[in-house]
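The numbers here are math on the coordinates, done by the rules we state, and not lab data. Predicted, not measured: the structure shown is a model, and the values here were computed from it. Cβ atoms are built from the backbone, for glycine too; each structure is taken alone.
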Structure P
């Protein structure tokens with residue numbers, strides 16, 4: 001993979017609206033909210049401490065406003081696996097069907113009517129192979145990162161192909177890796193270098209490569225390193241030593257990093273409820289919440305462990321668990337999403353609930369041993385923050401729902417029926 005020579009550590013990259021602090025020091029927020037917020041601006045990093053829970057009165061949910069798709073219908077209305085949704089300025093939906101046999105983007109108007117398929121599979125002008133991400137440009141064009149062709153395609157708002165520019169990344173396949181900042185800067189999430197370490201292979205340096213709005217290369221920026229802790233893994237070797245499998249341990253804290261609309265980043269390491277907003281023109285801002293730990297239930301732990309054991313025995317039939325145990329509590333949060341207006345949706349841990357019997361997948365009788373069936377699921381809930389880290393409330397998603405895009409009081413994503421058929425859906429935040 002060819003890389004630009006300029007690799008910079010991100011210290012400050014974009015303007016950020018901030019809380020009104022007055023004099024330096026620590027002040028409590030006076031907003032009439034059922035939690036307290038104190039801001040300490042005396043150090044190199046502004047620290048926002050939030051204490052208190054989100055009451056039911058400030059919990060919102062999503063209601064289906066428009067649903068597109070059919071369980072058994074025309075090809076343009078049948079989705080194999082929806083990989084992402086981008087929404088045009090007028091509400092037009094661009095839906096990526098990530099099924100390997102399809103892999104195309106379909107365009108629907110605001111009423112859910114199919115308009116066209118954007119581009120085609122292949123390597124010619126306007127075509128694409130591996131979709132590494134797609135997003136709306138500042139002028140309304142649709143940008144698509146074709147990982148197979150090492151280029152970014154540009155389409156007009158009506159879905160017609162306009163142009164393309166080459167990118168210095170090859171052999172890398174990801175998802176949701178293309179981002180557009182409010183000033184038009186285009187960024188691709190990528191490995192931008194390697195760090196030599198003693199007694200070990202070089203470590204990849206994750207970050208993003210930036211282009212101007214026309215596709216001219218600007219620079220590369222490394223993501224902040226939120227922690228030096230390496231996630232625990234379980235390695236299983238075959239008896240003859242010719243094969244090995246590596247398994248992650250469920251419910252470990254992980255690192256999350258997301259680009260902000262202003263070109264900065266937000267992220268953290270989820271061993272505690274704390275994330276940091278980094279932008280230019282202001283100090284980094286760390287948001288911390290005091291929350292009760294959410295336990296991993298006995299059923300969750302047993303079923304996840306059984307899944308790993310079953311898969312491990314495909315590599316080594318004599319496998320027995322000797323690696324690190326499954327944590328007793330869940331990570332405080334698992335990812336951070338950024339809305340069109342810069343708000344932050346932080347997914348927070350929730351206690352598991354039983355899956356209704358009618359929604360459980362049927363037991364397999366054609367495979368011995370039958371696959372382990374999960375009988376619980378974790379409800380999906382997001383704490384909602386203003387761009388500067390002020391807690392505003394919470395949104396809980398209906399079961400079997402995924403959200404990709406949020407604008408104002410609307411969200412776009414996937415809803416699934418009891419047979420796991422996927423529908424491209426526009427939701428309304430309510431109340």
Structure Q
């Protein structure tokens with residue numbers, strides 16, 4: 001195994017489920033391999049390759065062989081997890097299924113589109129995939145158990161770095177650690193009451209058939225994400241990314257019913273339930289955001305300036321100040337530092353908004369900016385201070401500047417070697433047969449089949 005399995009291997013892809021019922025099934029029954037009492041279908045591997053392409057990824061030249069290898073490894077891990085009675089609950093499997101289905105619905109645009117492409121109902125899709133998802137979660141649990149105690153020492157990190165050819169060391173652009181504390185001022189009580197009155201008026205117009213919901217959305221709603229589709233969303237009661245007030249209000253409605261104006265973190269909503277199926281529903285809404293005036297912005301700047309002085313004077317750390325004063329929800333859970341695409345706190349300039357780039361041009365490492373107004377998601381007005389904790393110069397990878405990255409790379413390699421050794425030790429314990437044609441195409445799979453080389 002050249003690297004750790006990325007979440008192991010499971011045949012639950014858009015391509016795999018998107019097989020119209022009338023499609024020919026020549027490839028479906030082609031068995032590529034057997035591990036214990038579990039089979040691997042050639043069509044499953046091909047569908048996974050198609051899904052990589054569909055999602056914009058690049059398939060390596062030996063992509064089929066690599067996925068086939070991962071599939072065999074996943075089956076071994078899963079069978080060992082069952083033998084060791086590792087806990088994977090039905091609730092975990094169902095939650096995983098729900099998340100996957102929601103992701104594909106989001107990608108395809110609607111539940112109907114997914115069902116049309118798959119030639120199955122959502123219930124049938126989940127039912128067909130349930131066993132595969134459970135297998136995957138068992139394999140992941142086994143993998144975690146194998147590598148959970150793997151650690152790396154500074155000596156091993158240096159050895160890992162020293163064996164990288166000098167002409168192969170990656171070049172890194174300038175990277176920054178940036179913290180921010182954000183305050184979103186609240187609109188005045190008078191303006192909130194005015195917006196609330198407007199929303200009640202819209203509700204009366206809709207209930208008296210004096211206005212059309214879709215036309216009203218296009219005329220007054222301030223949600224750019226749904227304006228072009230008449231305010232419509234597909235939601236799930238258990239989806240954590242939705243505002244809880246919005247969700248709880250929506251799921252109290254009967255089909256066709258329109259809610260009273262309700263306030264979420266985004267503003268005031270009128271919500272209409274269009275249709276519902278258990279925890280899934282299609283709703284539409286009108287959003288009005290009470291405008292923040294210059295006076296509220298000024299007060300927020302004054303408050304943030306006092307927070308800034310506490311940090312500068314050393315009476316409070318930046319992290320503590322963010323936890324106490326920031327209205328940025330991400331800061332409450334992940335801390336105040338901006339997270340990059342790789343999940344680390346190091347970001348490049350291209351990952352930042354233009355206003356922040358302009359602010360950073362005036363800061364030295366260790367500086368905290370003056371409070372500056374800005375616009376957040378959906379045009380929400382706020383004020384923020386920015387802390388430039390560190391900035392690297394463009395450079396080739398080296399131990400001094402990039403120790404944490406090199407350490408992570410070294411740790412992943414060590415985990416992969418531990419997993420590979422474990423797998424090789426387990427191969428004799430399981431009945432493994434690979435289709436001879438597949439072994440001929442992928443010689444690396446011969447290690448799984450011993451002397452027989454396939455069937």
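Match the computed value 0.96 of Rg/Rh (Cα atoms, Kirkwood Rh) to one of the structures P, Q, and report its label.
Details: P: 0.96; Q: 1.03.
Answer for the origin of the read-out: P.
Thinking of P, Q, which structure, once helix-only ellipticity at 222 nm (-39500 (n - 2.57) for each DSSP H run of 4 or more, over all residues; to 500) is computed, gives back -1500? Present the calculation step by step, with values, prior to reporting the outcome.
Details: P: -1500; Q: -14500.
Of the structures listed, the value fits P.
With FRET efficiency 1/(1 + (r/R0)^6) of positions 107 and 403 (r between Cβ atoms, R0 = 25 Å, to 0.05) as the yardstick, tell me which of P, Q scores highest.
Values: P: 0.80; Q: 0.05.
Once FRET efficiency 1/(1 + (r/R0)^6) of positions 107 and 403 (r between Cβ atoms, R0 = 25 Å, to 0.05) is tallied for P, Q, the winner is P.
Thinking only about relative contact order in percent (Cα under 8 Å, 6 or more apart), which of P, Q has the largest value?
Values: P: 17; Q: 21.
If we compare relative contact order in percent (Cα under 8 Å, 6 or more apart) over P, Q, the biggest value is for Q.
By the measure distance in nm of label points 7 Å out along Cα→Cβ at positions 51 and 363, tell me the structure among P, Q with the highest figure.
Values: P: 5.2; Q: 4.1.
The structure with the largest value is P.
For the read-out Rg and Dmax of the Cα atoms in Å, for residues 123-354 alone, a value of 20.9, 59 was computed from one structure; give its label from P, Q. Mind showing how you got there, number by number?
Working: P: 20.9, 59; Q: 24.8, 76.
Computed on structure P.
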